[in-house]
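So, here's a batch of structures to check.
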Structure I
Amino acid sequence: MPSMLDDRGYNQGYKESKSVEIRTERRCDYIISRMELKESTRILEIGCGVGRHSYLLAKKTGKRVLGTDICGPFIDEARARYSLPNLEYEKLDFNSQSDVMSVLQGQTFDYIFGDGILHHLYDNLDNSLLNIYKLLNYGGKIVFLEPNFYNPYCLLIFNVAAFRKMAKLEPGEMTFTSGFIAKKIQTAGFSNMEISFRDFLVPGIPDYMIKPVIAVGNIIEKFPLMNRLSQSIFISAEKCG
């Protein structure tokens, strides 16, 4: 799979292709389906990369969206390529409490989302989820899509040293099971949690295979045991307390 490297040389996503474009839009539609949009709705993306998801969310919803990422060059590219009046970008290291405070300056949000970001925060996951909880307004939701531990590809690249090196993963980056992340989210104080297994569309596959893979994937997702081989865990939860 063609990867997109950050300024430290680590893999942070996939280079543009038709499959990536379709995959991104499908995921954005899923995220939006978990939202109840109001005039004042504000949305934060953690790990926005070059801004594709933030742009689509801002365009499709018309709401204020802030995209953040640890990689300065990604933020520069996002600002250059994906511009809307209701869309902003900021460089932000979410592992740094001082950075979160100085960049966001007391802002709160109705929705916080990310596509493949929580597993980058694995070593600091408990504190990161608490920070996310604090940044949400009451009644607000998180929506995250994370690599699925049981997917054969994820199982290999995250757990075999040679494959980790080939995939250019960060040292602390690690996938997890649905049970593991569910416990972490509950401990952070979230409720009304929904977790499902979705998406079999592999980035970078030939164009002629995209529709068949989506069609077959849509069927497999309906079967409780087979769907555990999907690429991603889809997570949503609410701040009710």
Structure II
Amino acid sequence: MIIRLLTLLTIMSLLACRPSGPKHYQVQAVDRPPVLSGHGDDPLWEIAEVLTDFTYPWRKEKAPATEFRALWDGAWFYFRYRAADDTVISKQEGRGERDVVNSDRVEIFFKSDDRMDPYYSLEMDALGRVLDTEGRFYRKVDFNWNWPEGHLKLIASIDDKGYWVEGAISLESLRQLGMYRDDHLLRTGLYRGEYQYAADGEVLVKWISWVIPDSEKPDFHIPSSFGILELLPKKVQP
């Protein structure tokens, strides 16, 4: 009896020491696409799993609330961000999509594996602008690259509590880019850049992430900053 107990305790100890692996989020299947209004008000979003596990990986303070939801219908991947923000900063300096770099924004990165060769990023601000890039490890980013035309839809809005970003990405484009395979898994990073005015009037940024990356300094362009989005099969109706 004692030997069995010791064996059980040893197994439990080993299991506790094993790495938990990447975070997972389950994407529910739907029969119709959600209406993308930029206000997140389609009732279909209530079907989606609610993800609020966002933190400041490199700060001890509590991060402002960030909510992510996603759905899919066999042809498109739909997502919705809700970012609580009492001061939304959206730079408009005539640089086109590069103005997104210094603006409040939410982000989605895709990789096919840990080599990140290539990987793709969508950085989306409260005005509905998107900075889409192709990157190769480490931080070899092509800012002139564009997501396949007609395969990305995006709409956003600002209110007195923050901003919404809703979007749709075709699975065909993800497959063409090598980011989606028959395993129905999307290896995805979910992030946010929270811009604030400092006491001296300067703008500073605080980085928010779903996954805490294995890095001592802010960096999302590494394999450990990604989680897994699992596209679930459609539920069979009784």
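Here mean count of other Cβ atoms within 10 Å over residues 102-109 has been calculated and equals 12.8, so which of I, II was it run on? Answer by label: I. Given a value of 15.3, 52 for Rg and Dmax of the Cα atoms in Å, for residues 86-229 alone, calculated from one of I, II, which structure does it belong to? Working through the options, I get structure II. Structures I, II were shown, and helix-only ellipticity at 222 nm (-39500 (n - 2.57) for each DSSP H run of 4 or more, over all residues; to 500) at -3000 was computed from II.
Taking mean count of other Cβ atoms within 10 Å over residues 78-85 as the criterion, the highest value among I, II goes to II.
When relative contact order in percent (Cα under 8 Å, 6 or more apart) is calculated for each of the structures I, II, the largest result comes from II. Work out the source of 18, 50, 30, 2 here, i.e. which of I, II gives that when P(r) over Cα pairs in 10 Å bins from 0, in percent, for residues 54-125 alone is computed. For P(r) over Cα pairs in 10 Å bins from 0, in percent, for residues 54-125 alone, the value 18, 50, 30, 2 is produced by structure I. Can you tell which of I, II yields 23.2 when mean count of other Cβ atoms within 10 Å over residues 118-125 is derived from it? Structure of origin is II. Structures I, II were shown, and percent of Cα pairs over 31 Å apart at 25 was computed from II.
Any read-out appearing in this document is the output of simple, stated calculations on the displayed coordinates, not a laboratory observation. What you see is a predicted model, and the numbers here were worked out from it, not measured in a lab. Cβ atoms are built from the backbone, for glycine too; each structure is taken alone.
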